[in-house]
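What follows is calculated from the coordinates using simple rules that are stated; it is not laboratory data. Predicted, not measured: the structure shown is a model, and the values here were computed from it. Cβ atoms are built from the backbone, for glycine too; each structure is taken alone.
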Structure 1
Amino acid sequence: MSGRKKSKVLIVKTEERSRGIQTLLDNFGMKGFKARTVALKANFNSADRFPASTHPDTVAALVRSLKNAGAKKITLAERSGMGVTEEVVRDLGIMDLSSSLGFDVNILDRVPEGGWILVKKPDNHWKRGFLFAKVFHDADSIVQTCCLKTHRFGGHFTLSLKNSVGMVAKIDPKDRYDYMNELHSSPYQRLMIAEINREYKPSLVVLDGIEAFVTEGPDKGQAARPGVILAGEDRVALDAVAVGILRLFGTTPEVSKGRIFEQEQIARAVELGVGAKSFEEIEIVPLGKPAEDFIKKLKEVLARS
């Protein structure tokens, strides 16, 4: 193993979302958010309820913790892929939540040309690059929260790496080029997903796996109930562990086959230096006895992966 510091993935076993997230964040440490602006990315791809979309209680718990940690301003920025973003966040109760808890909501579909940064790199698989939302680039800290589910439209799984697609413009406001049509029709889709993640580094990621879709996804599928929530900074580490959880509960052939670090999203992210290179560089940290018991079963799966 290299001298790289291990990436910690904290796991709590719980059915009580708010208490579970608070336990995670107490152990994670929130001092780094004092007097900082925070851009929050949830998973509001559609108006379908959890686990298709981030549970409103997860957003509430994160906002309260960030405010208690002294965050100066919190902006939830979102672009939906399977619905009109403004309608999706309204139908899920996020606009009401923003009023009651005091955070901003940035509807990325409305953002004009000046609100995007063109990312164009010679080793990317995007034909003409992609537009990355400036709200995330300009924030002092980025917090991401995602769900635990498979993806039937070519992503294979949609966890923290895939959640970053909502930070990219669907349509170029300048010439109406459709970036999402390119992404979802490309044989390089999973590589392109990973390439978005090179453009930012989150301060915190919370993955809500109290429920999961182990088939189909992202808006519907066969449901399982792992009853866990994960937290960390390293998206590769979180996704690798989360793929193991999907395998533990029985999932699709695409997610089940091969080594986890050979999955294209993960392998390309590793190649780009986004996160841990192997399970040897990951420390899974259980918070409480139920989490310890869960991790024992999970490690049996990871040992074969």
Structure 2
Amino acid sequence: MAGFFDDAPATEASGLVGFSGNRIDRRSEHRSADSVAVALRDAAARLYLLRGDKVLLAGEGQPLFAPVDATALGVSADKAVLLGWADEAPRLAGAIPDATTIDEAATPLIDLRTLASTGGVSPEHLGALAQARSLLFWHSRHGFCANCGAATEIANGGYRRDCATCSTQHFPRTDPVVIMLAIHGAGYDERVLLGRQPQFPDGMYSALAGFLEPGETIEAAVRRETLEESGIVIGRVRYHASQPWPFPATLMIGCHAEALTTDIQRDATELEDCRWFSRAEAEAMLTGTHAEGFKAPSPIAIAHRLVRASVER
């Protein structure tokens, strides 16, 4: 008798997208009030340092700094976040204050998206930086209690904020987003539905996407968002992969969707254009050889992997 997972792919699709290489052992159940202080006393402790979406590099491909270097850059130890451990060494994250002057000739500040698209750091570092960026952003926006308005304090190594006034505990959030590639037809007659927003690079088309709403399944969100943005009715939905996306803190849930209709009624407030592309066109977009210069998203994006999976199966 075949096992339940015997037909599962050898390579996990989610492991092929950008920001998925995080290997940090978070040890979520083994944190305490002094976790950050204890971690910083470890001689092997190192920090990822960010200013907004930009990452400070100590050298080419090297985003880790010793605690003493972080302190010299104005990073406050009591605001550092303990990400976890890598090879038994503590890994933390800290936000560089805006007032700190950076000698970018010696320690460049590089946009996180740029690092991802150029391979400027290893996949392991890139995944950890996604974790760091999302957590630091959350802390920067949750200094006050949503229940009573009093100031909150960092707790549990940075994975919680506590309100001393009303005792409410606040936890980091991740917002789920469905991103879907609608497919119509079969074999070489298949077409895929792609759209573009005004801020996209010239010629780039991507899968449609939208936030999952309360009380909604993934499949229902795929059907609703596709209908709202393109007017296309969706039947069956198949999950493909997920991707952490730290801008600021979302989980992209990638799906392929069966298109039951083909007449596009584009939502002009969301999309600049939306159209069907043949399987041959989609292949050309992936390789940058489309006759009209149309192209797929960067390989770091789950949208790229959705298109690639549809033409390579």
Structure 3
Amino acid sequence: MILPSDPATGFDWSSHNTYSVNFLHRHSEQRADAALVQRHLDDPRRRLMMLADDRVLLRSGRIDFEGQAADALFRECETHIFLGLDLEERPWFAGEFKYLPELEPGESLVDLRSLARDAMIGADGYGPVAQARATLFWHRRNRFCGACGAPTVSIAAGYQRNCTGCGIQHFPRTDPVVIMLIEDGDDRVLLGRTPRFEAGMYTCLAGFMEPGETMEDAVRREVKEESGIDVGAVRYHASQPWPFPANLMLGCYGEAISTDIKVDKAEMDDCRWFDRDQVKAMLTETEVGKLHCPPRLAVARHLIEVWAGLR
């Protein structure tokens, strides 16, 4: 049974997803105050996070650092962004290395998927690192203006880039992706796989939303394109920031109004209907090559577990 969110308790399904919980108060109203941001950066209590593309610096289960050694490393980063204040009012900043640093014993650069899959940090750390990675990626891709080609400069604590030529303002973007579990009555769901998946893994269908498209229509279009299945009613369930590089996964359930599958082999390797007992078995299977579901870090896993009555 799909349970609704409970506003009275502050509960929502999204908070169950990896990368979704962020304990930092972003204080977006402070970003334009350069002097205040500099005071935050000068605060001896500040926490510093450092990344190289989709890898974050990790030491002893921590992704945030302080002290002189951290200061020296942070100076090797070419972009600094203000993430916000934590529950102790300590400022958090993130930066991306210009060049790969020489790591000290016990330090490593860990990609965000491995970080979550192997539970290498506390559950509350994934939101801030997702915020940092997505924003830093946007900086790397927007060093030049898309309108005139002139260099851009970072302002507003890293949440805006202004063109030095035509003056256009550029802001970080998030790309919405629909991901959906399609139901055929109460006992079957549609799962598929692409050739890049590991052997045996089946998951929810997904696809990017297009301009001028509602979330519901995106669900119907993507399912029709990939599997040939027509979808009627669509209901939103939960969202998940997905920092690979800067997406927002919109998890939905949809009701099938046709059942004959016609797989688009250009996009999908296979699509099948699975009954409830099969899905429950797949959720417990971990061996590559046998039928199994995606790992717990993915919102697809969440959608499947809720449908199976395991959440």
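Once mean projected area of the Cα convex hull in nm² is calculated for all of 1, 2, 3, which comes out largest? Kindly include the intermediate steps, with their values, before the conclusion.
Values: 1: 14.5; 2: 20.3; 3: 18.6.
That would be structure 2.
I have 1.5 for distance in nm of label points 7 Å out along Cα→Cβ at positions 24 and 48, calculated from one of the structures 1, 2, 3. Which structure is it? Let's see the in-between values first.
Details: 1: 2.1; 2: 0.5; 3: 1.5.
Structure 3 accounts for this read-out.
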